[in-house]
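Each structure below is given as structure tokens.
Taken together, the values in this text are just the output of simple stated rules run on the coordinates, not laboratory data. Just so it is clear, the model here is predicted, and its values are computed rather than measured. Cβ atoms are built from the backbone, for glycine too; each structure is taken alone.
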Structure I
């Protein structure tokens, strides 16, 4: 039985502009065929079992020709696969989606078109330039900038195009800029017409250059501007001066900053989202991963079986809560198992996860670290209290030692382990060598230790500003000869982001 192909627009670059239907298609895909302009984070919506095939095309550099891509879709569909062909922007706006759809139709293979947010409108919008504006521009045209200038006859009607609409949007075309400008001027467009070149629009690396039709080609050559770019011609370009928002440092204080996020892949999204909201470009480098404990939960399961013996349970991380709860449910128990026990959470985030499971923490220390727990509990514990601490297999011993010294009976059981994460270390090291990373975030001592395992020289990290989630992490950094430039005052993700923001004010 034949499969089905979904020709899906991935949007202009900002992965959050992906449509809901595109997400739904990715979830059911057996194979995803994607190109260069699709942000790779979009692939997170695909199943872990999906086959990923990169067929990216850059200017004059083709991983696979268009004919071969179209045939690949046919072959995959004939093999019974559900295929997502993921294209930057919209598949029918210079995306050659029509060619792919026609070949599928010729082979009697089912397909669907899933439109994407086109870069023709969204990229100018992110640059603060509306393609139409009352009293300025009542019409716009979208034109390919890729046409071969050596062709005997152009497919573009330059005489009509030059003055037919108020705003002209050329998709790509940096290499042909001198031809484009000359054709427009020669056919009646004023030489002093404003022009904007927008590179990597809608992404944190977005850059905008402003010129005029007469001077834009020389400016592009002087500045060394390279694809992917959109070229915008028209009086609406002047509105950028008033409408800049995305790359406005007053509104996005971290715009232009590249931040290395070393948190576990499953937990990085919260930190990444907060930093990107402030304009940063985040590179996720999961140097740690959360795994089951080596004893396959033997100790934790035993502690859960003996919960009646404990007066207190102390959770020192959100991971501890989640793994504890997973085993509680595995044993067909729920929040009622904690009846009559007092619960302490190391901080607001851990308390929130407990609340989501129906448990309100009795104690949340003012300082979100082991020392804070000790201080908060010093007047709460009774001599001989039994305390359970489900935590990482390797962690600081300060808390159980201090509680034992206070007369409590403490059982520390491994609820999870932090192990080395999976990441493309070569790419990260190359960026560190070039000084392309502005900030490196450390959310635990483990992230410090594990990043240093993949970095060939500790000096490479000193090219960036180093941000620690709290003093314990900063202390670990110091042991390896690193100084924390930024230390969060509140030991949370929110506190870390706020400290980075203030650093750059």
Structure II
């Protein structure tokens, strides 16, 4: 009798858990509909502790809410019902052009109605649309395309209008479409991609993107394609100074240029979240490098808290397309050796570039890079001599965990203390840099901090944040 009773209790427990999960799934379905409506009709973007809520995946939404308990060790998982209640209130309001972090609002115990009432009418600015042209369609160009066109359609914000590539043979459009649709690192594109041969373009999730063939930026008339005052995102890396990048501004219909590589001369190298406030009326701006973006936010908070005397940055970087698959001639030292068979020591300008984004560290850091046989996700090791020593590695980790959970830095800095974390765990992460707490070392005034980063997606996310600013698109922030 005892065994039968115990089996019935266990069966009921399983059924209750299943019913609860099914109920949460239904809540997520309703939530996704409201999120798409908010984005499309009110230009409101909702995040959970800085992470985008994927409106194409019920499981991602559920997992993201569970992950809140890991991020905030003293908190429980965020209930779907609480998020849904807040999003319902947002959808019923007249709020416009706002980024809302429901995770921060819920953990802060905020009353969403009071928050909405406190918003000034001046905060409800309405954004227009900014035409975007991707000059180049390599690794970064395709990741940018995925990020821009994976979200719900909207007539506001960044609008991808065209892709520019070099003249190519017949069948090029199909090749471009296939490379966007299938990716060996990031998997299949969540959406539809088809070729429009008649209009020489691609249909991506129902949106037409013109494909333009050109040998030189200055020869293009974007207005002939209905493109005006466009922001050109140059991800070719061919031009890195004002003379070269200025060619884009000779094109009809182009107004600004954003380079996805470090720039020379007087061009500002900008890490969003650190020195993007220096971008005023600049028509040419650099988004610096993936490594500079990954390390600069953490270096800033460490310098603000402890002071950095000097240090060395070693980057363990995935191989890139500028290396050879097998040994062959290459104009650069060592890069001619097989990328998939060797660790290759090479130079990096990331440490020096930190000084451009963070002048107080100018001249204080040295750097090197080692290219390794992995296709994506890199690791930066910060070896720092600090003015004020943290009490211990645990104390430093606690500081970094709190920083990563703050509304100010949660989009730039993330934190993991998993003993099983490896590089592939971070493929696709939009966080710019993830501190690996298990590897932190503190000895006297010397600290060693390890930072993972997806050198494609994490960096591209930063590029789009800067592009949004350059496009004159502004969002109020909740919480402020």
Item to check | Comparison of I, II by distance in nm of label points 7 Å out along Cα→Cβ at positions 20 and 180 - largest value held by | outcome: II
Checklist entry - If FRET efficiency 1/(1 + (r/R0)^6) of positions 324 and 404 (r between Cβ atoms, R0 = 41 Å, to 0.05) is computed to be 0.60, which of I, II is the source? => result II
